[in-house]
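Some structures to go through are shown next.
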Structure I
Amino acid sequence: MLLRKRAWDIMNEDFSTIDESASLSEAIRTLRDSMKEAPENQIVVVKKKNGSLRGVVSIWTMLKAVEDMVLKDEDLSLTEEADWDRAFKRAGTACCSASLDGHIEENLTVLKPTDPMLVVLEIFRKKKRTWALVQEGGNIIGVVHLNDVYREVTRDLVQQF
């Protein structure tokens with residue numbers, strides 16, 4: 001059964017997208033909202049103005065932005081004189097109004113819908129990614145998460161033994 005599965009069999013067709021002109025706070029909100037429906041979701045697909053793919057903003061790139069812009073802010077030092085609430089609010093405002101430009105991943109893992117499960121598994125293993133986009137005819141039609149691959153691979157193993 002596993003050998004007959006393809007990327008399209010396990011991909012999620014419901015995934016979040018934002019325009020490349022969106023702010024970091026819009027990306028954060030979009031990902032948080034999508035995680036309410038699909039907790040394993042870790043990415044937001046970023047599209048150019050013409051609708052084509054620009055890249056992805058992942059949970060890791062967003063956390064790195066928060067760390068760089070908020071948690072490492074010089075006003076949030078470990079001194080007794082620091083006004084933590086004011087400094088955190090200022091740093092958070094700066095972070096959320098930042099553009100996505102420096103945070104978009106463009107080195108993407110892309111699958112074809114017809115890629116067999118063994119190819120999907122090999123790509124995930126080699127690239128050490130927890131997600132991959134499924135593209136057909138230049139359009140993103142779905143996202144495969146590592147959880148999806150794990151469920152499919154282990155389903156047949158558990159049933160056989």
Structure II
Amino acid sequence: MIYYIIYTSTPNGNVTPEVLNDITQESIKWNSQQNITGMLLNVEDKYFQFLEGEEMQVRKLFDMIKGDSRHTNVTIRVQGYSNERVFTEWSMGSWMLTNKELIELSGLKDLKAYLDDPVNNSLQSKKFISMMSNLLQTWISHEPERAKRLKSDH
């Protein structure tokens with residue numbers, strides 16, 4: 001069984017493509033050694049991250065993430081187990097979007113609803129897994145070169 005955590009947080013300061021790339025590169029190094037995969041999404045004033053792997057390793061990583069000064073309000077939204085990974089070929093993918101772009105991207109309306117109101121959102125784990133799979137496919141189709149480059153770093 002694969003353990004996963006989906007959490008949100010609030011960035012400290014302005015998130016630029018360079019900041020997101022630095023986080024991604026650090027994550028790739030750590031995650032590939034720990035057999036953790038996932039995706040970090042930045043939508044304006046929110047981070048949304050999906051991590052998956054062996055439970056002890058994911059929990060250890062999440063403890064480190066909670067202490068990272070680059071963000072606050074780190075809150076687990078969903079955690080659980082899955083029979084298979086969503087992000088089989090990436091230690092860490094990342095994507096920066098605006099709220100407008102998120103609304104306009106087909107297949108991601110559930111993610112927008114979740115980011116708008118995560119506490120009261122009643123999506124179940126299977127729907128989250130499907131949502132993350134849609135996010136992955138949309139990311140690959142919109143940023144194929146970056147996705148390919150990050151894949152090769154794994």
Structure III
Amino acid sequence: MTWLLLAEAGVPEGGLFDLDATLPLMAVQVVVLTYLLNVLFFRPVGKVVEDREGYISTSRADAKEKLAQIQRLEADLAEQLKGARQAAQAAVVEAEQEVDGLYRAAITQAELEANSTKEAARREMDDERNQARSQLQSRVDQLSDQIINRLLTA
């Protein structure tokens with residue numbers, strides 16, 4: 001009953017703080033509102049943020065792993081390219097040497113053929129010269145016999 005009397009009693013006017021039943025009611029409302037906000041909004045948002053952070057960290061780790069794999073592959077490809085360049089350079093050098101050898105062999109063969117042709121021509125000219133000398137010698141012998149016969153007959 002005293003509560004009823006106090007409730008009906010007039011509210012004193014003028015103080016800086018009035019301590020009545022509204023203060024505990026407001027405190028309860030703040031606690032309930034905080035709990036509801038936490039349950040309805042902050043936990044789901046926090047869960048989404050944590051899931052997103054987990055996804056980002058997983059993606060970042062995967063990206064680092066893939067980057068390392070790409071760098072290894074790049075190094076392997078660079079090594080293969082270096083080997084291929086060396087092999088191509090060796091093939092070019094070998095081809096140049098082979099062409100040089102074929103060129104020298106062709107030159108040697110051409111010189112041998114030229115020398116044999118020259119030797120055959122020289123022998124042929126010697127034979128023709130010897131034939132011409134023998135013909136001239138027989139003709140000279142005939143003419144000298146004719147001259148001797150005419151001089152003796154005259």
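Coordinate-derived values only; no laboratory data. Bear in mind the structure is a predicted one, so any value in this text is a computation, not a measurement. Cβ atoms are built from the backbone, for glycine too; each structure is taken alone.
Each of I, II, III could give helix-only ellipticity at 222 nm (-39500 (n - 2.57) for each DSSP H run of 4 or more, over all residues; to 500), but the derived value -14500 comes from II.
Quick one: mean count of other Cβ atoms within 10 Å over residues 45-52 came out at 21.4 when computed from one of I, II, III, so which one is it? Provide the component values of the computation, followed by the final result.
Values: I: 13.0; II: 21.4; III: 10.2.
Traced to structure II.
Which one of I, II, III has Cα extents along the principal axes in Å, as calculated from the coordinates, equal to 36, 32, 30? Going label by label, the one that fits is II.
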